[in-house]
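Heads up, there are several structures right after this.
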Structure P
Amino acid sequence: MNRTATLTLDEYPGQQFTGRIARNSNAIDMASRTLNVEVDVDNSQNKLLPGAYVFVHFKLPQQQAQLSVPANALLFRSEGLRVALVNNGRVHLQPITIAKDNGATLQVGTGLSSSDQIILDPADSIAEGQPVRVATHSATNGAPAR
């Protein structure tokens, strides 16, 4: 992970100050949705004054393209988060990890491939190995297959 940050100030247009991330609180304040971070910056020219308002820019690591699934495809089981897949006409309860929660959709970190057939809105009673029949949208008039 990139452990540097760039600071800019309105008082010094076009000038950037580079610092090293020294530490962070590792806890997000739920009320303000902020994370306290300390950045050590070389201030040998005394341009940065205590209490000055600065813009801090963090370079975040690029994430690989991830698969998205609708939130109604998730199964919350005692053994962990699962998605019901169709595999050779039978249900397979695949463990997954969530990389990012976007509300109605989720980006999957691990556990799925683009060729997997996901069962949308699975019943809570769905079980591993249960036989399923895949129906096309037009054959079911929009009703989900069970």
Structure Q
Amino acid sequence: MEASLAELKQRLAEITDLGRAQYVLAWDMDVWMPPSGASARAAQLATLEAVVHERQVDDRIGELLDELEPYAKSLPEDSDDACLIRVARRNWERLRRIPTELAAKLAKIQAESHHAWVKAREESDFSAFRPWLEQVIELRRRYI
């Protein structure tokens, strides 16, 4: 069990690190990046989202969770390991229902729409942002 738990923790830590890299790219887009970089940044974020999503739904995580299920049941429900296994299982099962292509496309559209939102907000022109918002809502509906 120790080896399986260690492998699960390692995989989840790598996913978390990749997610943090996404946050840094998004922060940079919000704070420093010029509007001309929006398309390239959207592609970067979409690629990174695809990599993260593939890691999140990897069959090996499901195998590890199956191996660890008896161990988790033997622990107090509020123990750190039991909670980690329970939450990892819930996330893994939820994310497996979402195609990687959809997750990446949503990340790309959200990044592309960011500068349109900033400009529309500055100019108090909702109609300029509306097409972007409609795309995001449509993708979110598909995601749900």
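Read-outs throughout are calculated quantities, based only on the coordinates presented, and are distinct from any laboratory measurement. Values in this document were obtained by computation on a predicted structure and should not be read as measured data. Cβ atoms are built from the backbone, for glycine too; each structure is taken alone.
At a glance:
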quantity	calculated
Structure responsible for 5.0, with distance in nm of label points 7 Å out along Cα→Cβ at positions 37 and 125 calculated and labels P, Q on offer	P
Among P, Q, structure where Rg and Dmax of the Cα atoms in Å as derived comes to 18.7, 59	Q
Given 28 for relative contact order in percent (Cα under 8 Å, 6 or more apart), calculated: source structure among P, Q	Q
Which of P, Q yields -29000 [helix-only ellipticity at 222 nm (-39500 (n - 2.57) for each DSSP H run of 4 or more, over all residues; to 500), calculated]	Q
Which of P, Q leads on FRET efficiency 1/(1 + (r/R0)^6) of positions 5 and 109 (r between Cβ atoms, R0 = 35 Å, to 0.05), largest value	P
Parent structure of the calculated result 4.7, given that distance in nm of label points 7 Å out along Cα→Cβ at positions 61 and 133 is the read-out and P, Q the choices	P
